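Below are structures written as structure tokens.
Every read-out reported here was derived from the displayed coordinates using simple, explicitly stated rules and does not represent laboratory data. Computed from a predicted model, the values in this text were never measured in an experiment. Cβ atoms are built from the backbone, for glycine too; each structure is taken alone.
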Structure 1
């Protein structure tokens, strides 16, 4: 007679345990999905950082090429045309 002592019945406890197991299973599944998503996002972030580095290197080489002094080349071309 658990109801007389303020204790729940076994049936109520079993149903609560069953519901808690279902809740735990759902939480585990959600955690697994979230963890997989986190891995994908981290991998994507790393790949984007690598892509940014490659773009920086390409821009640096373009800037170096743009900063080259072209005066000697212009003079060489000018004199080669005027001689010909």
Structure 2
């Protein structure tokens, strides 16, 4: 995984975000593991600390700091890409 992805991955994992290595250049974030904190919710049912797209602001802040962003691959997974 490239440095900016690895750094963001590690920071997200450290705060409890369910992140998974998805190959050489990226990683994914599970939206199905919102146990204590709602990290991502496609349907925005738990509208706590989520942006207009259902992503927790803490995730966005870390990704933004590393030139990355998240977008929905499906209702249960966020893919992370470079801006």
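1, 2: which one has mean count of other Cβ atoms within 10 Å over residues 23-30, as calculated, at 15.2?
It was calculated from structure 2.
Matching task: 12.4 is the computed value of Kirkwood radius over Cα pairs in Å. Pick the structure from 1, 2.
Here the read-out was taken from 2.
Matching task: 1.2 is the computed value of distance in nm of label points 7 Å out along Cα→Cβ at positions 15 and 39. Pick the structure from 1, 2.
Answer by label: 2.
Which structure, out of 1, 2, was helix-only ellipticity at 222 nm (-39500 (n - 2.57) for each DSSP H run of 4 or more, over all residues; to 500) calculated from, if the result is -7500?
This value belongs to structure 2.
Say we calculate FRET efficiency 1/(1 + (r/R0)^6) of positions 31 and 63 (r between Cβ atoms, R0 = 41 Å, to 0.05) for every structure; which of 1, 2 gives the highest result?
Largest one: structure 2.
Here distance in nm of label points 7 Å out along Cα→Cβ at positions 7 and 55 has been calculated and equals 1.8, so which of 1, 2 was it run on? Don't jump to the answer; show the numbers that get you there.
Working: 1: 6.8; 2: 1.8.
The correct label is 2.
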